[in-house]
1. Using the calculated result 2.0 for distance in nm of label points 7 Å out along Cα→Cβ at positions 40 and 64, pick out the matching structure from I, II.
2. Of the structures labelled I, II, one was used to calculate FRET efficiency 1/(1 + (r/R0)^6) of positions 16 and 56 (r between Cβ atoms, R0 = 30 Å, to 0.05), giving 1.00. Name it.
3. Here helix-only ellipticity at 222 nm (-39500 (n - 2.57) for each DSSP H run of 4 or more, over all residues; to 500) has been calculated and equals -16500, so which of I, II was it run on?
4. Given a value of 1.9 for distance in nm of label points 7 Å out along Cα→Cβ at positions 24 and 112, calculated from one of I, II, which structure does it belong to?
5. Where is mean projected area of the Cα convex hull in nm² largest, in which of I, II?
6. To test your reading of the models, identify which of I, II gives 31 for relative contact order in percent (Cα under 8 Å, 6 or more apart) when calculated.
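Derivation of every value follows stated rules applied to the coordinates shown; laboratory data play no part. All of these numbers come straight from a predicted model, not from anything done at the bench. Cβ atoms are built from the backbone, for glycine too; each structure is taken alone.
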Structure I
Amino acid sequence: MLAQPATMVTNKLICKKNVNVIRHLVEKLNPTKTGLNKLMFYTDFIHYRNTGTALMGLEYRAIPYGTVPSRYDSLLEYVAENGYINRHQKVLADDRFMETYSLTNKSENVDLATQELDTLNVIITIFKGKTATEIVKHQPPRRRMA
């Protein structure tokens, strides 16, 4: 039997961890699509600021609503199509769509480390009860340089 390359194994672990992070954010904060994308960025940003490594390890790009995962549509599609979350679309009064999510019973069996859970708890504390607009407009405090 051939061994899997380390990058394949690492990518699988990152993917499973990201599934759990997304599920955790959906469960605790019930965000819209816009809010969830920003929450993923803030999760990586805060974890990197505090530990020197990104929790989700995603690449990011700037869009009109701020910095979001480069392939957020593919990521959310993967998580939904593989049964980890349900996607719900609602038509708003101005004919725009709002996408929200709910959990399914399926999850990944990957435990998050204590520091990772601490980061998620910080995110939950900061953003609990916030709208997508408030999440987008949030400015993380600057870290003082020594």
Structure II
Amino acid sequence: MKTQTPPPFKVKNDNYRETILNHLFKQHFMQLIGCKLTKIEPGLVIAEMDIGKEHEQQIGLIHGGVTASIADVAAGFAGFTLVGLNEHTVTAEIKVSYLNKGFGGRLKAIGRVVKAGRSFMFCEADVFNLHGDTETLIARATTTIAVITPRQ
């Protein structure tokens, strides 16, 4: 059986990159933890951050909340690449499976849209710990992203 490649995603806002970067700038928590977006393409966003002591839990591992946060921003903004100019995305549901421990170095989350709909999108994010020359998959998140039109 041959696997079919999904059709390319339809972009509704030609300025989605600038819009997303503007929204990330307004997310003060992402600034606080040092999260940056290093790739923004239709249906795909990569977020990265350096890990410091403030990101660790009591035994020196990367805190699960930090891992969940970078997964959420990568998956959420992957969905955001596909919405219209006056639409936004919010996380309606997130499930994070922690697969390996992470410590020090950097985190990289690769968020992608699995299924795009008008009201909801199903997205995933894989989170990697980059420590020295080693890149370890430490978590996978699955999300339901709601498409909303904010009230002014």
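1. On the way: I: 2.0; II: 3.1.
For distance in nm of label points 7 Å out along Cα→Cβ at positions 40 and 64, the value 2.0 is produced by structure I.
2. Among I, II, the structure yielding 1.00 for FRET efficiency 1/(1 + (r/R0)^6) of positions 16 and 56 (r between Cβ atoms, R0 = 30 Å, to 0.05) is I.
3. Values: I: -16500; II: -7000.
Considering all the candidates, the number was obtained from I.
4. On the way: I: 0.2; II: 1.9.
Clearly, the read-out refers to II.
5. Details: I: 10.9; II: 10.3.
Structure I gives the largest value of mean projected area of the Cα convex hull in nm² among I, II.
6. On the way: I: 31; II: 24.
Working through the options, I get structure I.
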